[in-house]
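Throughout, read-outs are computed from the coordinates displayed, never taken from laboratory work. This is a predicted model, so every value here is computed, not measured. Cβ atoms are built from the backbone, for glycine too; each structure is taken alone.
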Structure P
């Protein structure tokens, strides 16, 4: 299998990946449900191995866990999983809008863009991630490379709020790998700088803290399919159908939350410590995986909990 992966070339790969994560880069702001054929990039990657799963992630899997009392396989955790997986996959694919899961566009509002005026909400800046064209406008170019390894993703809390829920999610970036531009046999973590193999922002490179809010009662949702009735777990890395139902993402971010001038930090010391404690790998193992150059990526294993193999 080809070891090519998609990666942005920048002075600091670690800083770039963090920047992508900070804006939830992974989709596009095309309002239609289907990606425009003029915006989808031409790919030299091998064919995808699974439905709704991009070739860039053939050798990568999501591993989810949750705090006691949170059911990952039904209710609001299902659209939460689908939203976060979609955003990450599109980031890996460099802003390719075609790799998000079915229903993603219907279930998200258009991006507000960078906060510029008092009262604008930080959580709406890039609720749909930036496009490839936007990355290129910022001076980034890309090289097709696959991603490897696994991403530990822990739902720290999923709390009823108003007519919906607020989720705090810990994302382990340390075990997501790419290959170097100058040597396809040299692997490094997306948390590290490609030139030095070192972390730029320390533990914030290794683990990202995300907040997502969602509701089933947003009037912007139209023509939504019935939600899945079966438990959403199985052998597939991606859902074979639309699992969003009437759920709508009303806010998402990793830095500041709330209106301009009154924003609160999502990534507090207390939450960060809880996220570190929730990772399956201890601090020493995370740092060893996140730094330096390696002969191969971590084994990706099976998707956890995965998605059903058939429409349900």
Structure Q
């Protein structure tokens, strides 16, 4: 199993990254052969076995391989998400995630990896709390990566499939963020450093229930919490915070909320439009998210 040494963005340990991608390059690995030595050659990144990957004009690097079962968010979904989050509706959640990172991340953290991180909204705030760390948003959506590449001066954007082995070297990430996204516990365990932490946010049973009733979507499975505990059986919980708040949204804001999430993939657009049009001028919604901090169990018990 390959490893990486904990190094800063500069040899002197300062937080000024030459470029975000250059700063995290040594903590990435080839998705084809899993070689952990990557180097940059102009607009291309090469592994030691000759596999090459392009750097997009917007600055993000795509590390994808093989056929993909899942599709990334569309440009319309990403635009809706950026609009909705930019209005501060999920600030309570972002603040909780940021506080947990400041409180539980290893001292001198060097890399924060945001899995299925979208536009980098949560990563940017976390990096503000960890001034010596650089970050990487990993996402499948090119539209999201274009925005994530400019989310923070110390954040790189990497095209990756969360259902495949992560293009991160083993023991490379001091903090892993996972906010509403898919997750593979074995890969998270592999990439976390010895004292690293996973900060995970999942929807509670009541999350957006008023809107789910109108759209006819399936609610949160009551067995989800037990499944997560089993999946992360090799981790210990070091902190948990149920985050609950009320949203007062206009029709346009509800439209953005619906269009930015999985409903945009699974529910007919005409049905979504009719539901939104029939809403009152201001709709009250329950926001309920559980945020947990996990660390690898080293007790040997």
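Which one of P, Q has Rg and Dmax of the Cα atoms in Å, as calculated from the coordinates, equal to 19.2, 59? That value comes from structure Q. The maximum of relative contact order in percent (Cα under 8 Å, 6 or more apart) over structures P, Q, that is, the highest value, falls on P. Looking at mean count of other Cβ atoms within 10 Å over residues 109-116 over structures P, Q, structure Q comes out largest.
State the single structure among P, Q that was used to calculate distance in nm of label points 7 Å out along Cα→Cβ at positions 125 and 253, giving 1.6. Spell out each step's value before the answer.
Working: P: 0.7; Q: 1.6.
Corresponding structure: Q.
Taking mean projected area of the Cα convex hull in nm², for residues 93-180 alone for each of P, Q, which is largest? Going through P, Q one by one, mean projected area of the Cα convex hull in nm², for residues 93-180 alone is largest in P.
Assuming -5000 is helix-only ellipticity at 222 nm (-39500 (n - 2.57) for each DSSP H run of 4 or more, over all residues; to 500) as calculated from a single structure, say which of P, Q it is. Don't jump to the answer; show the numbers that get you there.
Working: P: -5000; Q: -8500.
This figure was derived from P.
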